[in-house]
1. Consider the structures 1, 2: one of them gives 0.10 for FRET efficiency 1/(1 + (r/R0)^6) of positions 156 and 244 (r between Cβ atoms, R0 = 30 Å, to 0.05) as calculated from the coordinates. Say which.
2. When Rg/Rh (Cα atoms, Kirkwood Rh), for residues 148-219 alone is calculated, the result is 0.96; to which of the structures 1, 2 does this value belong?
3. Who wins on relative contact order in percent (Cα under 8 Å, 6 or more apart) among 1, 2, i.e. which is largest?
4. Here log10 I(q)/I(0) by the Debye sum over Cα atoms at q = 0.10 Å⁻¹ has been calculated and equals -0.48, so which of 1, 2 was it run on?
5. Figure out for me which of the structures 1, 2 the number 3.3 belongs to, where distance in nm of label points 7 Å out along Cα→Cβ at positions 60 and 212 was derived from the coordinates.
6. Say we calculate distance in nm of label points 7 Å out along Cα→Cβ at positions 20 and 68 for every structure; which of 1, 2 gives the highest result?
7. For distance in nm of label points 7 Å out along Cα→Cβ at positions 28 and 252, which of the structures 1, 2 scores highest?
8. Quick one: FRET efficiency 1/(1 + (r/R0)^6) of positions 36 and 124 (r between Cβ atoms, R0 = 35 Å, to 0.05) came out at 0.05 when computed from one of 1, 2, so which one is it?
Structure 1
């Protein structure tokens, strides 16, 4: 008997929280090109760092099983060895609130933006792996029972493709085939290490898929019916800003505040 996957929405921290890559703010791998004016940063984004609870309250009305929160490493550890305990506590409060309204909570440890101090070529550098493991264990210990699942890389193949093949994201290189292969191997090795970790491993979501809400309805319907994954992530609960922002979201903000904006036809896909 096939089991339909849990349908969850993403909240992609870098694109929705606000407060990155400006003077005095946590710096990510995008900070050099933002400083050079090659693209806009997230700025204040959707200001969800102080208002996550408002949008999380809307998620159950959509019929979603839960959310996947991207925990921004640059906010947790803006400089190597300097851990922001207040940021950890805030993420725990957000996850706890999500659980309190009936949502399952998975967290993405690494998304499209990583701390500037890791370097643009982070996924080629062997010394990065133990830092990722340290970061993962720190988060699982800090978030505790507020989290149901862990996704190590929100989109490992995308990091490689955009960074080393198309040149659309850090480290901004094109057709670097050999380095793309090396980065893919390191990402796989990190995932394997964390799957075997006694603290993180039991929480790792091994089978998942992220779907863009810009895809045609019939394609989304087919993907959502796939029993080959445990969790399907709709990107995103809230559309974001900056180089990693999603163009659409299931909820949006107008003059009256946050409201559900997903169509009835879309919501019927997982009802």
Structure 2
């Protein structure tokens, strides 16, 4: 906790500092208590006692100010990791975590810069390629996303998220057969992976296998009923199989979950029905 011996990824254990601080707190508290008793007994001069009291108040005020500034560091994820990078600019974990935060907020360019710095500092950080893949997908650069995911999967070949993501990127490039292999592997590794099942359903539908697609969409709906995409897939698969009543039911549920998505496929349904 004190930092004499490095343990874990932490640069300094500031959030645990109250533990090694107990000894200092007891020492200061003992001095204050002893001074107060001596002053009450008249053993020390009043001027000395007053000076000690002023020092104690100033010390508490200083600690309050330092605490206020430290709280600003922990205000949110952005301030925390930026402060960490100010302390240690070459911290790859800090760059990576700040990149993830920025990517989730939609700041893809800034996020990409941090992931690239991570790889420059630590080329063996395969997870940075996974995050870069996400950034490239968000930017619509699917070829580079596939390249990044391919590098990542060489290190983690059985990661269901990576397999599902590269499958989704391949789907956007209309490379359905290539996507199929990755998505099937993702489902084998983790049968409960909702996105992999959903994407596998759409791939099967595009390859002319509506019955197979239907099973994948049903599984995805069972795993996460509030997710709208599998319901949209159920509408499509049921229509392809000529099951109009089931398609209407799925469409109604989709309309409650995601009205915009339902509205986008509504005209196609009207022409079909």
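Every number here is computed from the coordinates shown, using simple stated rules; none is lab data. Fair warning: this is a prediction, and the values are worked out from it, not measured in the lab. Cβ atoms are built from the backbone, for glycine too; each structure is taken alone.
1. On the way: 1: 1.00; 2: 0.10.
This value belongs to structure 2.
2. Only structure 2 yields this read-out.
3. Going through 1, 2 one by one, relative contact order in percent (Cα under 8 Å, 6 or more apart) peaks for structure 1.
4. 1
5. Clearly, the read-out refers to 1.
6. Max of distance in nm of label points 7 Å out along Cα→Cβ at positions 20 and 68: 2.
7. The maximum falls on structure 2.
8. Structure of origin is 2.
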